[in-house]
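Participant: Pasting the structures in now, so scroll down.
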Structure I
Amino acid sequence: MKKILFVIGSLLLLNTVVLFFITNFHIGMALQGFVSLLILLYAYFFEKIKRRNHIIMGVICLLPFIFMTALAVYGNINNTNYNENAVIVLGAGIQGEQVSTKLAKRLDEAVAYYDKNPKAVIVVCGGQGPQEDITEALAMERYLLDQGIPIDSIIKEDQSTSTYESFSFAKKILDERFPQGFSSVLITNDYHIYRAEKTAGYAGVSANHIGVPAEWYTVPANYLREMLAVIEMWLT
């Protein structure tokens, strides 16, 4: 067991270092680094820890795993009917002016949806972050145009800095576009679906959802960050 813990901790720490160089920094990466160090320390002192404390540590580790598994299951059960008026695509970090792999997958899902329901408009959401040269919405619009989506079917929401603002600002735009009311579907990564859907409700948007699987090497960091974000949402 000690060797297994050393391997798990080492792989997580190595993955954290790799993420630091290939993605925009976020709190999940710091959490993953912290957890990996805790696992390595646990492995180092493994033989000196009493059996009862091993059981306690096992339970402490199991609860977050169950939590993150529940988020994953919920995020991978899509409920769109492909008859919505609008597709709301939440932004993610871009690299200079280029969409990240994670964001490209969300946009590819929007393109696939549009192929089945070309009457829908696609709302791309996201302002400009500190590590970005343009707004996420503009980068997303350019990507969709390159994929053959007509510009008249794309709406940019380029002021938001949070998930709540994305839905709030998108709602204002869509209320003007559809004064009789609108139906919508949100697209984001699977780990983010639960919180995004709840946040949409807080902003007055009733939305179905489509979850997009995250890249395998980002799963630990993203789920750790999302778990804390969900807890914060519940508390505040």
Structure II
Amino acid sequence: MKNLPIQLENNEPVISTLDIAEGLKQDHRSVFRLVAKYKKELEEIRFFAILNRKIKSKKEARGRKTSYCFLNEEQSIFLVTLMRNSPKVVIFKKRLSQDFIKMRRKLLVINAMQTDPERLVRREAGKVTRRVETDAIKEFVEYCYSQGSTNAKWYYKGLTEMANDQLFLTEYKFKNLRDILNTNQLSTIETADEVITRAIKEGMGQGLHYKEIYKLAKKRVETLAAIRGKTFIPAIQQIEYESRA
């Protein structure tokens, strides 16, 4: 069964009320009303500020704002204990507890890895390469606009996510994936940054259409992935291995 979409906020595992509602197969408004009703109790367990973001779905194609918030482990478990114990609620409670435990175990491994001296050196070197890449993307964005693009800023995120998707496998959402990569993976993503930078510069130098430049960058990252291999995030790989042992 696929893990719940638990993510990190200030290095603490949390889950959104939107994902809780989806996991329970309930209307989000009813879940959020329950949060509002017991706001005081939730605040006593450290309440994550309610956020207003544009949530797009098939029913909300116009980008209507939906209020939701993130809850940590204690808050989310408290919330579901307030619900009637139907079979689907019981199943969700079990999944929620199990997935938060798994995430905490992963964080222990990640935190230990992040203090490795060799990795710290590699991480700092990668930041320099990344800045060169983002400078190239900035030029590329202007290039896209000059060719008629109306949404060129997407390429900052789009090129980054493309490289991550080609090179790595992960179950959870992290604010910055590079913060949890090991030394070898940092080396791989640094090479990907260089590959993307070169593709952008070569493509613009040849006067290619901006969409063709993106395809060129993607093709070269795909080649790199074929050579280096698509790898799991180390913390996940190690813990899953230990759980099978």
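Read-outs: derived from the displayed coordinates by stated rules, not from any lab. All values reported here derive from a predicted model rather than from experimental measurement.
Participant: When you work out volume of the Cα convex hull per residue in Å³ for each of the structures I, II, which one comes out largest?
Facilitator: II
Participant: Once relative contact order in percent (Cα under 8 Å, 6 or more apart) is calculated for every structure in I, II, which label goes with the largest value?
Facilitator: I
Participant: Still on this structure: Out of I, II, choose the structure whose coordinates give helix-only ellipticity at 222 nm (-39500 (n - 2.57) for each DSSP H run of 4 or more, over all residues; to 500) equal to -21000 when calculated.
Facilitator: Working through the options, I get structure II.
Participant: Quick check: 0.99 is what I get for Cα Rg over 2.2 N^0.38 Å, for residues 89-192 alone, calculated from one of I, II. Which structure matches? It would help to have the intermediate numbers written out before the result.
Facilitator: On the way: I: 0.99; II: 1.39.
Matching structure: I.
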